[in-house]
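Every number here is computed from the coordinates shown, using simple stated rules; none is lab data. Just so you know, these numbers come straight off a predicted model, no measurement behind them. Cβ atoms are built from the backbone, for glycine too; each structure is taken alone.
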Structure I
């Protein structure tokens, strides 16, 4: 795998995640309906967006998504400049956290709200892709820590 290509893919996915989350956030703060008339069971965006689970500590979940994807963007952009062990580890840890949180939110949609939001599913999918790519980056390109010789 090409390191530069992986970094570009994560940058693009992070940007798409920011755009998706920003749309959800803007809809929440302006109290406007989401455009999601897709059918196929993925048209429950407004049900999900107006549920009791759409805010955490009074903050719309979309804003947390913007923060998560922006942090991911900054970490991978930094990796494009400098190959740092800590940056690889941070990107992997942040993306793993994102997958765990996304899994909880998807579970809440399925089990508790009983409606699916295409934007939320897209965010979870983007997060999973970022996690997979960050795992490959971490596994293949993490700088080897040199043992100190005493």
Structure II
């Protein structure tokens, strides 16, 4: 499976949420700041249009025990920030970014856990391509 990437997306390993987030998945859902969540069972994505809001969310996740970057090698650990146009902002060995073709004939940015066999796209509830950031800004050239 894969999750939609729009704007700035914080992508978190579900295993980290289930294992180290106090209260697990249900507690994580209760403190979400936005209605931009989607998850495929392996990773969860929360989207932002403002970098300060995105940074505050990453900080909040690290304050409850999740690790953003490995202090030794700078690699993304439990979560990664993925920019719709620029890709993953830190080196990351567990996440891959690409694009998915929609039935409407459009393409959107998406990411999935490396090794995941699924190709189905998961989007936030009530998301539609028309009027979305994906429609407005598209994918990077090349």
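The figures follow:
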| item | result |
| --- | --- |
| Of the structures I, II, the one that 19.5 was derived from, the read-out being mean count of other Cβ atoms within 10 Å over residues 70-77 | I |
| Origin of the value 2, 10, 18, 20, 16, 12, 9, 7, 4, 1, 1, 1, 0, 0, where P(r) over Cα pairs in 5 Å bins from 0, in percent was derived from one of I, II | I |
| Top of I, II by mean count of other Cβ atoms within 10 Å over residues 6-13, largest first | II |
| Entry that produces -6000 once helix-only ellipticity at 222 nm (-39500 (n - 2.57) for each DSSP H run of 4 or more, over all residues; to 500) is calculated, selected from I, II | II |
